[in-house]
Structure P
Amino acid sequence: MWLTLYFLVWPAISAFILALLCVTLWRDIRAAKRSGKSMI
């Protein structure tokens, strides 16, 4: 049972963290473009 829960929950947590990082990066890129600064 625990192994099944692990296999079901771990990808969902990983996908949520990846989505959070992508959204944050997208917001930073938009803010940098608006202010005229480079991301690097």
Structure Q
Amino acid sequence: MFAVIWTFWIGVLLTIGSIGAILGLVVGYIVKVKRIQYPRDN
């Protein structure tokens, strides 16, 4: 019984971490690449 609950919560944590990593990669790409391509006019 404990193993089922344990693996469920590990899966939830890994899913949240994976989504955070993907979002971090997307934001990092936008900041690093797209800002150089389209600089702001000050």
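Annotations
- Structure responsible for -24000, with helix-only ellipticity at 222 nm (-39500 (n - 2.57) for each DSSP H run of 4 or more, over all residues; to 500) calculated and labels P, Q on offer: Q
- For semi-axes √(5λ) of the Cα gyration tensor in Å computed as 36, 6, 4, the structure of P, Q it came from: P
We did not get these values from a lab; they are worked out from the coordinates using the rules stated. In this text the structure is predicted, and so the values were computed from the model without any measurement.
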